[in-house]
Structure P
């Protein structure tokens with residue numbers, strides 16, 4: 001998975017060593033689109049503003065969005081940075 005290093009998501013993933021990837025459904029399309037587009041650096045409560053609620057994952061130190069039907073619970077095995085583009089990659 002490749003992410004821009006400036007995203008709040010990257011900071012949270014590296015702090016916790018884990019993350020979740022939630023799968024959206026048609027019913028929540030506008031909300032998950034908003035969460036994906038809006039920056040957590042600009043809008044710290046973007047998940048709540050989208051109308052989502054979170055609980056702690058059972059298997060990793062990361063949140064799961066309650067309203068979405070599926071979440072992959074992941075741990076970082078390794079990561080690195082590509083300096084020229086500020087990209088962070090996480091691999092299993």
Structure Q
């Protein structure tokens with residue numbers, strides 16, 4: 001099980017997925033969570049996907065580099081599925 005902060009991110013991204021990865025309130029919620037945890041690599045990775053969804057490739061590239069992840073070029077749903085698997089298997093912090 002993911003730590004509470006990651007659980008919140010996963011839940012918010014799941015809602016964004018249900019919304020079809022479109023800009024709107026669900027995207028804003030995910031983006032706000034990511035901004036609040038800048039420098040925390042899982043949140044930076046999610047921040048990168050947010051900016052891919054937005055169409056801001058330059059900003060997405062920055063966040064992929066910050067997260068230490070390769071830039072994804074596939075479907076948003078596929079990237080989220082892969083990211084979700086990693087996040088849900090992340091070790092908990094004491």
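Some notes on this structure:
- Structure from which 1.09 was derived, Cα Rg over 2.2 N^0.38 Å, options P, Q: P
- Origin of the value 38, where relative contact order in percent (Cα under 8 Å, 6 or more apart) was derived from one of P, Q: P
- Which entry (P, Q) yields the derived value -22000 for helix-only ellipticity at 222 nm (-39500 (n - 2.57) for each DSSP H run of 4 or more, over all residues; to 500): Q
Any read-out appearing in this document is the output of simple, stated calculations on the displayed coordinates, not a laboratory observation. Fair warning: this is a prediction, and the values are worked out from it, not measured in the lab.
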